[in-house]
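Please treat every number below as a calculation from the coordinates, not as lab data. Fair warning: this is a prediction, and the values are worked out from it, not measured in the lab. Cβ atoms are built from the backbone, for glycine too; each structure is taken alone.
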Structure I
Amino acid sequence: MSNEKHDPARRGTPGSVPDKDATTDAIVVEDVGRVYADRRGRSTREVTALSGVGLRVAPGEVHGLLGPNGAGKTTLCKILTTTLEPSTGSARVLGLDVVRQSRAVRRSIGLVFGGDRGLYGRLSARENLWFWGAMYGLRRSRLRSRAEVLLERVGLADRADARVDTFSRGMKQRLHLARGLVGDPRVLILDEPTVGMDPVAALDFRALIGELRREGRTVLLTTHDMAEAEAVCDRVSLIDRGRLIMTESTDTVGRLLSGYERVVAHDVPVDLVPSIEALDGVVAVRHEAGRAEVETERPATTSAVLAVLAGAGVHRVSTARPDLGEVYLHLVGRRGMAVT
């Protein structure tokens, strides 16, 4: 990781918060739960979206939130941005309670959700920023200069007067980023900020996050991309079924990741699969039409798998590292859900 990254001294643990003064942290989540009623026909059942979540994010930290669909990531983001209230527990942003001081919280944060939410397709990119800047209280010359700076910053200056409904998905996502910054927020909450971006735009986004860190802003983002997390995040929290299961630095998660490997082999006899599955440290084996994928949790196991394959005369073999999402699935168990 870059030396420019913030390195918080605190390390979170599932469902707990270190005993620190809340004013020292940009985001504080304490034992937060969220339950909602799922009504289907005449029946109603309670669904737990979050349970006992505790998290602290230091000022100037870039914090990644990872989990499968339905894990509770977006619910937590909505609570922090005051669009949902927690059923239990409390959350504060810059020392402001998200329920009792919601208006002040909204003035202090920037929010970026993907898709078309928050953008007006019949307006130009510039007009969208004028509208949202006015909502933050910016007026006339300051509003116009702020919009121009942001359009240049996200690479949309040459499309400033084009209608947003003519934009590609990646261009809309870049405009979302500009919209999130229009109020000059100290805290940014980004939900899948690079979805739909081409590789060049995604690299530009990473550079932008580095600039925001150097400016002292705090960023909470959801991502499924380990390369992105390693490039921009100081720490990553893994969340599953509404519970926070791990918060660690990306260095620590990277070391965890480095223990896992994937072996891909071709022309593998199906009767060789049980021998591979029996090896200590083999996490999973998938075999189809002679092609085998073997996932291991330590380098020694990878060597043992390669030895078994070589002994059986299998020579078309390659190895690779799984991404963070796949390691996540090893940690929480495969539930037939894509990591997002």
Structure II
Amino acid sequence: MQKTIPIAERGPCWVITDGAAGNRRQALALAEALTPSIREIVVELRAPWSWAAPRLLPLGRLALGRHEHHLRPPWPPLVIGCGRAAAWATRQVRQWSQGATLAVQVLDPRLDPHHWDLVIAPAHDGLAGDNVLTPLGSLHPIDDAWLADGRDAFPWLADLPGPRLGVLLGGHRRGAPFERTAVDAFLAAVRARHAKDGGSVLVAASRRTPAALLPTLREAFAGLPGLVWTGDHDGANPYPGILAWADRLVVTPDSVNMLSEACATGAPVHTFTSAPLDAKLARFHAGLRQAGLLHDLDADTPARQAPLRETVRIAADVRRHLGLAASAA
């Protein structure tokens, strides 16, 4: 049998995204679990290639415009992409390299998975195939070391009265509109949980939280111990500190990424829904609930639960499927 060579010894792994934070986070988390040698590339496709992606149209190099030089030899041993534009790029690099580059695509590319060497799509997408891996949620970098860094970065959160209730808000997404009535119901339910438990609340909005709702967020928790972060004007984003210090976490139902990351901490995770979820999101919630990882906001739970950390498992499956050796420590 031919000896496998660690990826890093054959050149950097390319990580390609459209620059969106959620896509970068997933692709980089997987790459970092596979190799220390990474080159990150952001692609922005021109029309009409952007309209068809990840389908390939003729004269593909013109799709990249003045950034065409970013996808040139020497070809990497592995390319990892996340998002539709990246799916075009990972597929194209695989073709341009004549198969010398192994292509891994994160999230359902909405095309036959066999255009890539491996596709990683969350189980609730319903994608199946002999080269498809299906984590329960999204990929992320959160492990014990990441949480320790979060505690070190925000040590003052430890001084807030316990129990500390972390509250994470997302925003609009198809099938889960972030409307005023739904947000009001969510915030009222969070306040009721705090009234029951006492302690403090650690609240963080996200990039997707509508600006018009931020004053409502501040008003909802005025006078309660803790913090409310609505943007850079409030200082550094405390998201890592909230995940690291919270004794309990509440996440709006729309965010697959934040729910997955909250479930990685080992703290009990709750959500609150006031309207039916779309089918795909409902499948994700059901999977978390079946695994004992997601609870109604008023539910009593143990103080800790098993953390959901799919990235390490998926990275091991990637190595096995593609015949990659682990990088030297």
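Descriptive notes on the structure:
- Structure (I, II) behind the derived value 29, 17, 13 of semi-axes √(5λ) of the Cα gyration tensor in Å, for residues 47-150 alone: I
- Structure responsible for 24.1, with mean count of other Cβ atoms within 10 Å over residues 103-110 calculated and labels I, II on offer: II
- With mean projected area of the Cα convex hull in nm² derived as 21.3, matching label from I, II: I
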